[in-house]
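These are the structures, in structure tokens.
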Structure I
Amino acid sequence: MATLVNAKEHSLKLAYDRYVRYLFVASAFLMTVIILSIIIFVGQQGLLTFKDVRPEEFFLSTKWDPTEGHYGAFSFIAGSVYVTLLAVLFGTPLGLAGAIFMAKIAPPWLRQIMRPATDLYVAIPSVVYGFVGLTVLVPFIRVQFGVNTGFGLLAAAVILAIMILPTIISISEDAIRAVPRALEEGSLALGATRWQTITGVILPAALPGILTSVILAMARAVGETMAVQMVIGNTPQLAKSLFMPTSTLTSEIVVEMGNTPFGSAWGNSLFLMALVLLLLSLFMILVIRWVAARRAV
């Protein structure tokens, strides 16, 4: 009798596992279909731009004046790249330093306070960051650097660097703490100092996780809209300095999408800018993955 009961329970568990596996496969398939549908829709609509605009004009020209029939988006593409790279350049060292402190230096009681406080920054809406940048950072840059407005790449990059700090700190700290204790103890036993162990053993071992944090930070930085739109100046021109107002793909899309007729050359060009943004994000991720793979080898 007990054998029959156990066999029945085992068959129920197998059926349950099978149905859960089907559910996961169906969920993954549905997510893939949704993502591909978005890419196809944006791509089809965006490529219609080339019926009215030459590709070289769209990608290489900086003149954006839809009312006059000019659709040069190079300044927006360059603005997105500049802001993202500057934000990562500013935020990665600070985030990595914070992760090292929380994982290897801070006492447990301090880490228990700092980790929830760091995670709390993720819940702050981007418009709050943008408002703080608009009321505090922009006037500070205008006064301290003697520029006309204070809007520009520097203000946007600093705000984005602050916004990506929680991502870099949290994931990098988990990666550092996941390094086997034996590696650290072996380095110390061989006579290495604490900082030599951190820089020469722990950080290289945790590099894949650290690069993952940078990837996610770049994904948020390149796709951020509201905070950037509030401090970058929203001027369709190629930035030649850190203090020159410019615009990005995301900020230009959010400013103009509500005022453009669907299906027009103007509207299609905004869809094409969204497609470029998707491809730009994918390119950045592939580059980081390539670097991580080479580093692992």
Structure II
Amino acid sequence: MSFHSFHSETVSRARGAFIGLAVGDALGAPVEFMTRGEIKGKYGVLREMVGGGWLRLKPGQVTDDTEMSLCLARAISRAGGWSLRDAADNLAAWLKSKPIDVGDTCRRGIRNYMLHGTTETPPNEWDGGNGAAMRTLPVALCTVGDATLLKTCTIGHAHLTHNHPLSDAATLYLGRLLHLALTGRSMQRMRRETADLISLYPNFNFEPYKGLASGYVVDTMQTVLHCFFRSRSFEGCVTETVNQGGDADTTGAIAGALAGAYYGEEAIPARWKKKLSKGLVSEIVELSEQLVQLSPLFTEKQHRF
């Protein structure tokens, strides 16, 4: 494959991942905290962006999953690479803006940075939430091609708010899976990467699927992995994920990012994408392209061709 065609495909997958994250967030947010039975009773199968929910959202409106990811993406774009301080500054500005939703652990970590300038929250056995994993896509985009850089940047941004072994493992392996998908690797190869995670941390085993989709990072990853590896399409993956209920905006966002990278931007249903604000989609497209072009995969390949 020529550098040009490889470049085009990877950039397209990057756009698919970031648009997919926003789509999954917006689809799942209205059913956050509902059970599978409650969703079935109200919607049958939720397949459309209905809005509402406990946050009283407009159809297509995104939440903290997309907003925090944008904070990191804007910081990387402005700095021309990863900058933990810039990322923390953007998250602090976002928190000051009184966002529609923010998790307690994220709020505490960002406030600690605002008050004390600390970029690493102390280890806490109760910080096994999914708030680091849900915002990690921009880090994955700007580090494609360098596993060591991915790990350094991932642990850096995760520890701003979450310092917990299971959160670290989930966030890092999600980044690795995104790297594989972004570079067009097979689902079988991604499955082997997941097996490595489970061998290190058996908690993440998702077979048989336990049916839990809470904000606990183990439940989140089990739900996403179960739905992704069963899927045959972007829509199928994200629909099944959000219909599990629980922390549906975050499971939807993570599944959307993974499925968007794997299936590509063309696989995202147009009716879902149209519900997002045009300004949001435009910024996501621009940032996706900028971030992946900053990655070692692109800078090193350009030198080789």
Structure III
Amino acid sequence: MERLKSIFSSRAPVIGVPYAFLLVFFLLPFLVVMKISVSEMEVVTFKDLLTWEEGVLQLTLKFGNYLYILEDPLYVSTYLSSVKYAAATTALCLLIGYPFAYFMARAKPTLQPALLMLVMLPFWTSFLLRVYAWKGLLSENGWVHDALVGTGVDQLLFALGLIPAPGKLMNTPFSLVLGMAYTYLPFMILPLYGNLAKLDLRLLEAAADLGASPWTAFWKVTVPLSRAGIIAGSMLVFIPCVGEYVIPELLGGPETLMIGRVMWDEFFANNDWPMASSVAVVMILLIIVPLALFNKYQAESQESQR
């Protein structure tokens, strides 16, 4: 009885509940998708992977979909395009979100709740409505479209290759990245704010006493100490952007093909569930493997510094 009480009073339940949640709602669905990806599809069902005939147990796995993904240039270019647009969105969110989070963390304590509420205010409206709003703003006669064309920004965007022609802002890489950056910007600001709000300001005072300028103190003290917030915000933006479907469908065009749209076509247009599941598994591995390697590198670097 005492041993049982010690188990329940320890950290095991606290750690076990999140692990159980991840197991049931993340790992098991992923295994189901992986099982479908190596299955042979009949009309509306899948063939069993394990079959027993005449005393012989046979395991049948179909890896043809994975080989086709590696061989088909369309899928390879789509994965690269998804990573490119997700990385561009993450960089843009970091460029906008870091100054905003820094300002929030340095604001008066009485103003910080109001600023935090303004960051979370877009979540009070529908995600779909916000994306549709940008569709109207960037279309012809939209005020954002007229403002960018009137100030000549569209000429700069055309020179950078972000739009196909001056004045055409919709269904372009520019509209796609802009829509994703607007949607996921709060996911970058909130971790950065939480990290910067806990920064010990005495370190900046010590840097100033040692002769460092405010800009040098920012780069040498503030930015390195906020690295955890930068990494957390970047992951929260990059990971969902890679598999985004709604924003590329509404704001992107034929030249902004992303893996989420390809999965939709395979699932519902082609009704090829094994192929769509293979695309999903490769996308998940494309995200998880570099993330795991990065976490391993971070853990090893922290151990070496101790």
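No lab work stands behind these numbers, since they all come straight from the coordinates. Remember, predicted model here, so these are calculated numbers, not experimental data. Cβ atoms are built from the backbone, for glycine too; each structure is taken alone.
Calculating mean count of other Cβ atoms within 10 Å over residues 155-162 for structures I, II, III picks out I as the one with the greatest value.
Given that FRET efficiency 1/(1 + (r/R0)^6) of positions 35 and 99 (r between Cβ atoms, R0 = 30 Å, to 0.05), derived from a single structure, equals 0.70, which label among I, II, III identifies that structure?
Numbers: I: 0.50; II: 0.70; III: 0.05.
Source structure: II.
For which of I, II, III does distance in nm of label points 7 Å out along Cα→Cβ at positions 123 and 171, calculated from the coordinates, equal 1.6?
Details: I: 2.2; II: 1.6; III: 3.5.
This value belongs to structure II.
Looking at Rg/Rh (Cα atoms, Kirkwood Rh), for residues 19-186 alone over structures I, II, III, structure III comes out largest.
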